[in-house]
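Next up: some structures, all given as structure tokens.
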Structure I
Amino acid sequence: MLIADSQVHIWGADTPERPWPKRQGPHRPNPLSADELLTAMNEGGVDRVVLVPPGWEGERNDLALAAAAAHPDRFAIMGRLDPEKPGAIEALADWRKQPGMLGIRLTFHTEWLLPLLTNGKLNRFWPAAERAGVPVMVLVPHKLLHVLEPTIARHPGLRFAMDHLSIPTKTRGTEAFAGLDHLLALAKYPNLAVKASAMPGYSVEAYPYRDLHPHLRRVYDAFGPRRIFWGTDYSRLPCSYRQAITLFTEELPWLSSDDKEWIMGRGLCEWLGWPLPAKKH
């Protein structure tokens, strides 16, 4: 079974040569390099990772592009793009021609990003991404999903993947899933998938995080296995890589073997257009 993680950040140090915008801090003090991540992947049994450049580095994709160029069988990228930057819309036509680049990730979970969702400045971005066949990962909290819904409806040819089940930042337990109904209501749109990423971090229990299981079952019933993508957000994972995997492969008894194949990697790769590896004989 292919194991493909739908989200991991790698980043470098904040230096004068490569400064960060002063708006948010990283998940941990020390940078996470591609080499460290590869070691963790090999130890945990992870075949592939979709690299998602972190917001605290600004709109940079350089480290992810370098990692994907060095290890094209292990890494691909959902890159960052400032849609307000001159030339950004035009760049979409050739976006996927960058080696390893699959699509774009946009986040709307902080005060300085929220206006983009409502001020009309993305009105040119969505149809351009749809025409170019560029899938989009989005981070939108439950309470704002109604703002994004018309966009999902208007662009049926644009594939969306919702980060972290739309769980609001820095919430856990019951609070984290209080607005889940808002996400489940959008399952009717076939161009929307969800990332069951960073799930252990939203639990208030120890492994196997049984408080998560009923919520994951509701997501499964709504979206089905082909539109749920396992992931970790590894740099803020409160458990081992292996436990993040076995939470889904061993602890959710309603998942069939076929379900696990889709959720753990095949569905993600097909949704984003990352060719599946050749089967070994």
Structure II
Amino acid sequence: MMINRKLEGWMGRTHALLSINILLLCLILRLPIVTEMLSSVAFFIFTFVIFVGATLLVDLDADASTSGYVLGPIGLACTAFMKSTSALTWNVYHLKNDYRPENQHRFLWHSPLFLTICFSLLYYTMADKETSLIKFIKEEKSHILQNYVSLVIFLIIVFMAVLVGSSMIVKLLNRFISVPTFISDILPLACVFYACTLTLSQLKLACLFFAFGFILHPLEDYFADHGIPLLFPIPIIWQKKAWKKFRFPFAITTGSIANTFVDIIATVLVFVQAIFLIIRR
């Protein structure tokens, strides 16, 4: 699968850098819940990888994306699902002045409110027990799929997130140091193995970091050239629109000089904030 390079430039590297900066700032400010990442080195690496992966998975609603390239056939299946659900939702619910989209990129799956509702349902239906995942699976056996659908869904998206997140982290590091190629293979395996040792309560906490990264993506797209359906599913009655796209007045064009400038500034800020966080610890 060929990646649309224009898409990759803004939607891949830039999204990862912006999201990492926001996460580091939250850690520096010691915001509640976010600081739980620092409970151990292993838990930090695990949640950091799925956080970065989550910021990129949103773009699976496009025919060509960084995530789709990494995930291969799994990515194609996710793209088909996200595009079909977005198209179905538009067909069922739209107002007079809503235009029919040429493609489903940056529609349903780029709605912050819709994503917040989805992850709220996922989080509050996940089991909250001090039992390790492996022990839990052994005890439940054939009933796990029937009784804990939300946990199964989360484990699937975590698997995708660690693959995509590991690939992007190695890619970013390779801009400054030579990272052995096998690291991008070992890191996801290590994350999957580590996830099996976590309790259900810890996995539920990890769900918050995944949701954080996933929802940050469309909010960052507010500053990109095409905008997002910021208020969907809330209709704007006076404009007769339910899918109205909003964007920053001085939005950045994908692949432009301004986009490159954002990448440079974001990279510098990642290093500055990371050093500050390490020193303060």
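We did not get these values from a lab; they are worked out from the coordinates using the rules stated. Every value quoted in this text rests on a predicted model; they were computed, and no experiment measured them. Cβ atoms are built from the backbone, for glycine too; each structure is taken alone.
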In terms of relative contact order in percent (Cα under 8 Å, 6 or more apart), which of structures I, II is highest? II
The highest value of volume of the Cα convex hull per residue in Å³ among the shown structures I, II is in II
Value 4.3, calculated as distance in nm of label points 7 Å out along Cα→Cβ at positions 56 and 256 from one of I, II, is from structure I
Cα extents along the principal axes in Å, for residues 160-247 alone was computed and gave 55, 36, 15; which structure, I, II, did it come from? II
Entry that produces -20000 once helix-only ellipticity at 222 nm (-39500 (n - 2.57) for each DSSP H run of 4 or more, over all residues; to 500) is calculated, selected from I, II: II
Work out the source of 10, 37, 36, 16, 1 here, i.e. which of I, II gives that when P(r) over Cα pairs in 10 Å bins from 0, in percent, for residues 24-175 alone is computed. I
I have 1.6 for distance in nm of label points 7 Å out along Cα→Cβ at positions 120 and 208, calculated from one of the structures I, II. Which structure is it? II
Identity of the structure behind 24, 28, 23, 22, 3 (criterion: P(r) over Cα pairs in 10 Å bins from 0, in percent, for residues 232-271 alone, calculated), options I, II: II
